[in-house]
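Take a look at the structures listed below.
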Structure P
C-alpha cells in the first residue's frame, strides 16, 4: 500500500523504531487535527499482549490513514510506564482504559461512534468493552483480528494470584473467571457490525477455530479462504499486504463472503 503515510515492513521494524528511534505511534495515527468524512467514523486500534500500538499497527495504522480515515490508538496495560511490552495488565482494567480513550476520541472528533479494531488480546478487550462496559452504544462496527475471545491453550493458569507479571495471560486462559463472565449469554451486542478475521497458521491463540464467534450476524473469515495458500502468522497478519487489504475493507464496512461465513 502506498500513500502519504509510511508503513513499517514487519513487526521487528516497528519494534526497533520504538525502542531505538523513540517512535511511539505509527505514521498517520493520533492526528488530533483529523476530522472524519461525513460517512466515516474515527477508527480506534487496540493492540495485544506483550505488544504496543507501534509494534502491532506499524503497517495497519498508515494503511487506514492512507484511506483518509482518522485513526487512533493508545498503549495500555504496562506493568511500568517505561516497559517496552504493554498489554500485561488485567483485561477488565485495560478495557476500562479503552472505554475512556473511546470517549476522548469521540469528543475530540465530534462523532457519536467509533469503529473498533482489536488484535489478539485487543480483540478480547473489544468484545469485553462492548458487552460488559456498555461500549456498544459508542461503536458502529468491530473488526476482531485473531481474537483470544475464547482464550488460548498456551495460557498456563486461569488464576491471577499465581501470576507475577502478566495478569492478562491468566485472563486469557480458557477457564478464567473473566472469560466465564463474558460468555454468560450472548457475547455480541445489538447495533454493532462484527467481523472476525483469522489465520489458519496461528500458533498463539489456539485452537485457531476458537477465535470465531459463532453467533448470528458475525462475519467469521479465514484469511486462507480468500487467499488460498497464504502463510501468515498471528502477528504477521498485521504486516502482510494482501491481508492488510482485507482488514481495510472490513474496517470500511464491506461484507466479504466466504465458505466460513
Structure Q
C-alpha cells in the first residue's frame, strides 16, 4: 500500500452497516462533500467511507446512449430497483444489501498521483484486508462481466469487485464495489437483460458488455466462508487501525448543494 503508507491518520465514515435507506445519490453527494473537505487539509490526507444501499442500479453516462435506454430503465424499475446515474464514467453496476462499497478519498498533493497508482492503492488495500486467505486477488479485465475494466478484482478468474475513480473538488475519490454475498448470478443476469432491452440487437458505437453470469461471483463463495458487510467493515478497521468519525455540521450543511446538482442530472431517469 505504498501510496497509503505516507498517511499517518485515517478518518473512517461508516454508512454501510446498518444498511442506508437513502438514495445512492446521497453517497455520491457525500463523496463530493468529503472531497471538498479533505482538499483543505495540509499535507497528504486520506479518509475511508464504507456505504451500502438497497436494490439500486447505478448507470454510467455512456449507458444513456443506448438506443432504447428509456425502455431499459423502465425494465429495471419494474424489476424493483431504483435507478440512478453517477457523474463519472463506467457502465451499469448493481447495489443491494450484499454489496459493500468503499470510497478512498485523498487530497491531491503537489506531486501528481497517476490514475494507475490510485487503482493499485485500492487493489492493495483489498488484498491486505483478505490476506489471511490462501488466494491471489488479481487486477485484470474480466470479459463478459458487467462494467468491465482493467482493474476488475478477481479470484481464479471470477470477478467480485470493480473500481472507478473521480477527480474533482481538489481531491481524488477511488470507489470500489465488492460483491460480498447474495445471488451474483441474478445480479449479472439483470444487467445482461438491461443491455439486451437497451440495444435490441442494434449496432452501437459504444461496446456494451455481453454479460455472462459464470464469470462473476461473491467473496463469500470464492473464499468459501459466510461474510457479512459487518465482517468486511471489521477487516478494514483492523487493518487501518482507525475509528469512526462522522460528518461534521459543516459537511452536512454542504450536502444539499451537491445533492441538488445530482438530482438535476438524474431528472430524466426519475421521469421514466
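Laid out as a table, the results:
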{"quantity": "If helix-only ellipticity at 222 nm (-39500 (n - 2.57) for each DSSP H run of 4 or more, over all residues; to 500) is computed and equals -8000, the structure in P, Q", "calculated": "P"}
{"quantity": "Structure with the greatest value (metric mean count of other Cβ atoms within 10 Å over residues 205-212, set P, Q)", "calculated": "P"}
{"quantity": "Given 25 for relative contact order in percent (Cα under 8 Å, 6 or more apart), calculated: source structure among P, Q", "calculated": "Q"}
{"quantity": "Computed 24.4 for mean count of other Cβ atoms within 10 Å over residues 69-76 - originating structure among P, Q", "calculated": "P"}
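All of the numbers you see were taken from the coordinates with simple rules; none came from a lab. The structure presented is a predicted model; accordingly, all values stated were derived computationally and were not measured. Cβ atoms are built from the backbone, for glycine too; each structure is taken alone.
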